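None of the figures in this text is laboratory data; all of them are computed from the coordinates on show. Given the structure is predicted, the values throughout are model-derived calculations rather than measurements. Cβ atoms are built from the backbone, for glycine too; each structure is taken alone.
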Structure 1
Amino acid sequence: MPSYYADHAQQLKRDLAEELSADDLRALHQKRPWLHGLIAFANFAVLGLSAVAIIQFDRWYFWLPFAFIAGFAVFDFTVLLHEVVHRAVLPVSNDRTYRILGLLYAMPSGISASQFTKWHLDHHAALGSYEEDPKRHWLSPKKNARWLKLLYFTPALFPIYFRAAKNETHSYEPEMQKLISRERNATIIFQLAILAAVALIGGWWIAFKLYVVPVFFVFPIAFALNRLGQHYDINPDDPAQWSTLMRGSWFWDWTYLFSNYHLEHHYFPGVPFYNLPRLQKLLMPFYEKRGMTAHQYPELVWNWLVLNRKPHSHWEVQSSPLSTRSATGSA
């Protein structure tokens, strides 16, 4: 269907078609359920093993690193849900399987699978628009103040996010609103049940280490940092740069399950996340021709919080080793 992004990205789509062959595109869109399943299993395993370590260790400098790992693993379930939203798991689409996977991946982060789906697809359709893009309109900071930006890295993220989601949900059909409400209530009950069970079995100190720290203190950091690499440093005049080009990194690839390739994802939403690094490599000549610079998270944090750059604007290139690396050097 016609959308803001589609209307403004027609030339971009033609340019991308000239960069990639039909064989490349076919290979990039190939879905491997076994690989998705393996990555999902690994994420569950990381969360489980981190939980064991958190319980076993008493000294903070032992258990806190595992709490960070657990918090990022909880966030990564939203990345797995994101794959479900774009039907990037199964070679042959199956509504029932996608529905089950969506509910499963939504539970750890306490969100509604249906709300996340509609919210995210609307974001794709309206990318570049302040009014139509629900993420930009409701979730991005309205005031360019450091204290407000820092709140996104704290437990304050939860009321900020759910308030944004609630405001957007008001525009949905009544039946969709009811479905979202049921799903959200179910995930909240699930979260409270886990917290209560951990507290009853292990005590409140274990509950604090095992649940409160990863979910309420680490998850917001993972969320805010990931979002920082999506659409805050952009060129509003060029649809090819309405997302942020991030430098490929094996560490961030596995930390964020390839969701750090957000620019490439918006170019080709149907490409499974494990194929995005290859897509970036194939697009390096395209980035060179357009003079696009690949960024890293430390540089973005510096610009966002220290230099206080405005969201969804073209940030100045800083004269530092991190920010002056070209897209070619980041391959």
Structure 2
Amino acid sequence: MNYYAEHAQQLKQDLSREIPTDELRVLHQKRPLLHAMVALGNLAALVISAVAIVMLQSWYLWLPFAFVAGFAIFNCTVLLHEVVHRAVLAKSDDATYRFLGLLYAIPSGISASQFTRWHLDHHASLGSDDEDPKRHYLSPKRNVRWLKALYFTPALFPIYFRAAAKETASYEPELRRRIAIERLITIAFQLGVLFAIALIGSWAIAWKLYIVPIFFVFPIAFALNRLGQHYDIDPADPAKWSTLMKGSWFWDRAYLYSNYHLEHHYFPGVPFYSLPRLQKLLMPFYEKRGMTMHSYGGLVWNYLVLNRKPHTKWDEVPGATTVATEA
């Protein structure tokens, strides 16, 4: 039995009593066309932003579109996450999932196989300091502001790939070889795109069209999203091993519903577009447990300004409200 399953047996029983079986079955339904619409919408946001970035000259005009592009690139990892949990197809097909995994991994330059193993191990070992690879290798080991702030900058890339390399070293040789090949392909693709933009346009266009969205905006999207996952938790209660985020029209679209990370860990097979509905159904459960809903602004304040330590219980979060007071 994995670490999370061992510690969350009572939680699973409690959750099973909160949502009717028929409702849960509906929530787990995969709708490939809806997934495709979300993916195409993300692609459209990227393309439109790219055109705007090239056409606009003043930095204050093109920079907002660079943020949209950077978030769209990050959201390819959200789409990859759906593939990892096989939450795309109504009828599972290994070849299609493999194709989609590789397709979604390319924009962020990561290995689909490494992301899959890393993420599934994270689910199995949630709550463990040593067995959860994200917590063990990627979370900052020193609770100092400058180090935590680096995750919001281009320094994220060496930090992430160093963490991934440490975890990958423990994998079986065949998987390591596959990861190495996939990583080379995605990096070659990224370099090809960069030099193509520079040759067809100029290095000035490459700066604002490629470098700013990927190296400056992507880390912000990544670090902020991760801040809303498992940083403010209650280590004593498995129900609170993920951070409860308040539903938001803006963030639902900015993050393709990946801001509902607590609900995702409760029911990993529920597709991302059904997570807002799942949160609404779980509101009575959150109220009974006295759980706190958070905003990204409040988490940033606690994490960087008040210097709260990751994976601990943060009390009196500014801007946060208990579900009970909202009910």
field: For 2.8 (distance in nm of label points 7 Å out along Cα→Cβ at positions 163 and 179, calculated) the corresponding structure among 1, 2
entry: 1
query: Who wins on distance in nm of label points 7 Å out along Cα→Cβ at positions 195 and 211 among 1, 2, i.e. which is largest?
result: 2
